[in-house]
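Engineer: Read through the structures below before going on.
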Structure 1
Amino acid sequence: MDRRHLLSTLTTLPLGIASASVAAPPWLLDVIDVIPYGFVQPNGSITGVMADFAQALSKACGHPIETRLVPIARALQNINRGSSDLTILLPVPGFDSEVQSIARLTQLEVEVLPRKGLVLDSRASLRGLRIASLSGGAGYGMIADLEGVLHQRTNSLSSMLQLLRSGRVDAVASVRHSLRQGLLEEGMRSADLGAAFVLGRLDLNLWATAGFAQADRTRLAEAASKITRSGQAAKIVAQYANNA
């Protein structure tokens, strides 16, 4: 009996029978290996925004969730193929149509960060600028769809920020947490750049593979609502925002 069949069987068994036979296996949730969303501590444990959300969801619904750190492309591949149960991602391209969001956990700001001396105070002020963003990243469409913007595609946060530092682009765009962490890793300071302009917000969602049981979807949706209403979701994000 494979993992997916076992999960389905346990979900349909009466509670007494399921508990008496074998404990339900943990749900497997892929965390992307992008700081501050997911990274490994010196002791080997996985931490970060998405790892903390997984822990909070597990506690709120009373079911163990096992986390695994993977690249974003692998997280999409796994959730599409059913080799993971869950993942937490912004609305990036690549989800199969059958993969559905269970719940929104929070919203994250997408910023446009310009070179020093450039003032951004509206969407109109972005016209005519060359702005770099990640090809497969969250917020890609927000820049690509802007009228009058010269869009520069990049494959990594590092290369995107190097383009900004060298003056080859006027600005870069991504989620605030990622930009701030990228600046740290590249040895760049916010003081040496212009003031960021908030372009909009994106939903950070909990996603489930197509074969995930409806009863468990409902259970997790209720858990997500609980941690959102209690303010726990905001605290998780704020913790890493302060470090970004």
Structure 2
Amino acid sequence: MKKNQENFNETEHINDTIYGVHAVVDSLTENLGNKLYIQDDLRGKNVDKIKALASEKKVGISFVSKEKLKEMADGGVHQGFVLKTSAYAYKELSDLLALTEDAENPLLIVIDGLTDPHNLGSILRTADATGVSGVIIPKHRSVGVTPVVVKTSTGAINHVPIARVTNLSQTLDKLKTAGFWVFGTDMNGTPHAKWQTQGKIALIIGAEGAGITSNIKKQVDEMITIPMKGHVQSLNAGVAAGILMYEWARNFGQSN
């Protein structure tokens, strides 16, 4: 979904188009589909499986051209399937806090200025795999839930609650009041292998290249770094988040 950066995420509009085999199957399974569009010349097991699932969920089906699907998916790789759904329902911060209230070592991922939907989708996929309690994203100047996020998450979007907040700084204050330790990611900090992850943890993942914004850095209790031996001294945000989520999971046996 291409937008002028100045207007990026400044609107309440949330795209309701999902595409790709895995994303469509998961959304249908979760009863989120309104109308299914299938490429008219497509054949095979995936077609039969998805048609049967749509029928079971009482979702209408239309057969359209490959070009029409490409238009509906905004040029994305649709694999012959596009699903129209209800607008994504973000959670409230209070919902995430309620989920973590009785958890011994919960982890919340906090997104700060991330604009690449592939990275957010990747983070959601790993969050689901490692047992993360939820993800927090700011309303402005950050990627929201888009069709690319949904497809990249391969269904994790339906299993990891996402809260969208207006003021990230105030949100961190509320997390601290609720007993969370706030950690950030930076080139200089405590090596991730020595990260003390006991208790309630909020981990901030910064924007691609720029990292965590300066005002948010002031609220971080401790910076965590991933030591690197190569010449490129930065990691893709989704990769860095994945390493740290698995480090947290390793400490508490959350992942398989």
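Values in this text are rule-based calculations from the coordinates and carry no lab data. As the structure is a computational prediction, the values presented were derived from the model and not from experiment. Cβ atoms are built from the backbone, for glycine too; each structure is taken alone.
Engineer: Say we calculate distance in nm of label points 7 Å out along Cα→Cβ at positions 189 and 213 for every structure; which of 1, 2 gives the highest result?
Structural biologist: 1
Engineer: Quick check: 1.6 is what I get for distance in nm of label points 7 Å out along Cα→Cβ at positions 141 and 165, calculated from one of 1, 2. Which structure matches?
Structural biologist: Answer by label: 2.
Engineer: Moving on. Any idea which of 1, 2 comes out highest on distance in nm of label points 7 Å out along Cα→Cβ at positions 37 and 133?
Structural biologist: 2
Engineer: I would also like to ask the following. Quick check on the output: 27 is relative contact order in percent (Cα under 8 Å, 6 or more apart), derived from one of 1, 2. Which one produced it?
Structural biologist: Corresponding structure: 1.
Engineer: Upon calculation of Cα Rg over 2.2 N^0.38 Å from the atomic coordinates, which of the structures 1, 2 produces 1.06?
Structural biologist: 2
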